[in-house]
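Undergrad: What follows is a set of structures to go through.
Please treat every number below as a calculation from the coordinates, not as lab data. All values derive from a computational prediction rather than experimental measurement. Cβ atoms are built from the backbone, for glycine too; each structure is taken alone.
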Structure P
Amino acid sequence: MRAMESFTDADFKRTMWSALRLLVVITVVAAPLVWWKLGWPSAVLLLVGALISGSGLYEWLRLMTAVMVRMDEGEKARPMGMVLVGFFLRLGLTIVLLYVSLKVLNGSVYALAAGLALGVFALTVEGLRLMKAWTV
């Protein structure tokens, strides 16, 4: 059993990248199924939701990496301003993308919600895997 104090920045990055990979795999499997069952507009909405969710995970990874580098002594930290500008730009683009996709596509809103939830699901699965690895 490992102590939680030994959780490193590399463990965090590995968990986030694994969650992103899992999100991509689930999306690649689910999109054709949604297309077959609900039509292409719903499949595109699922892809839009998954893209937004994945970009949120990636932005969180960048933001936390910048914070962790600042907390570690002796390392050269990137300017936090650019990371925050990227974060708020992504947030604005997310709002525009959501609005445009809902306005233009007449697919299922549930497909969009499922795509948005994929990031939370993938991160939960990876968190549970991490907890299992730490308790064994």
Structure Q
Amino acid sequence: MPDDLDAVIGSTPVVVHPGDYLYVRPSVLPDAREHLMVFGCGDDLTVVTPADDAQSLGEAPTEGPYRLIEFRIPTPFESPGFLARISGAIAACGMNVLLISSFSCDYALVKSVELDRALDALRGAGFSIGDQAG
């Protein structure tokens, strides 16, 4: 499987989104269409949103800033080890990474001040980093 995973990683477009993102714990459920992610689990509500949009959530605890790296994986449900390669490469450099998966792509969020180091780690793991998303 390592050869298959290497092929998937080599063919996965990776894009760095501009601007900072925040994790926010709002007190009320926001419109999910206005944010990257809205996730509820019991009494815990978490929103990941561009920092510029966080004020729409009112006074709420936040974490960040983070930078958003998007992995446009061609086979998201058939690539064992894909997320482990991302998290392992970044963790091996002493950084934390937060991962989010959607139906068609995966996202990694790293501290804004660590973006360049995280991208170097991902390149070392075989990922090709493209231009920033617009």
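Undergrad: Matching task: -30000 is the computed value of helix-only ellipticity at 222 nm (-39500 (n - 2.57) for each DSSP H run of 4 or more, over all residues; to 500). Pick the structure from P, Q.
TA: P
Undergrad: Out of P, Q, which structure matches 3.6 when distance in nm of label points 7 Å out along Cα→Cβ at positions 54 and 126 is calculated?
TA: Derived from Q, not from the others.
Undergrad: I have 43 for relative contact order in percent (Cα under 8 Å, 6 or more apart), calculated from one of the structures P, Q. Which structure is it?
TA: P
Undergrad: P, Q: which one has mean count of other Cβ atoms within 10 Å over residues 46-53, as calculated, at 18.1?
TA: Q
Undergrad: Quick check for you: by distance in nm of label points 7 Å out along Cα→Cβ at positions 94 and 110, which of P, Q is greatest?
TA: With respect to distance in nm of label points 7 Å out along Cα→Cβ at positions 94 and 110, the highest-scoring structure among P, Q is P.
Undergrad: Going by FRET efficiency 1/(1 + (r/R0)^6) of positions 14 and 38 (r between Cβ atoms, R0 = 25 Å, to 0.05), which of structures P, Q comes out largest?
TA: The maximum falls on structure Q.
Undergrad: Let me ask another. I have 1.23 for Cα Rg over 2.2 N^0.38 Å, calculated from one of the structures P, Q. Which structure is it?
TA: P
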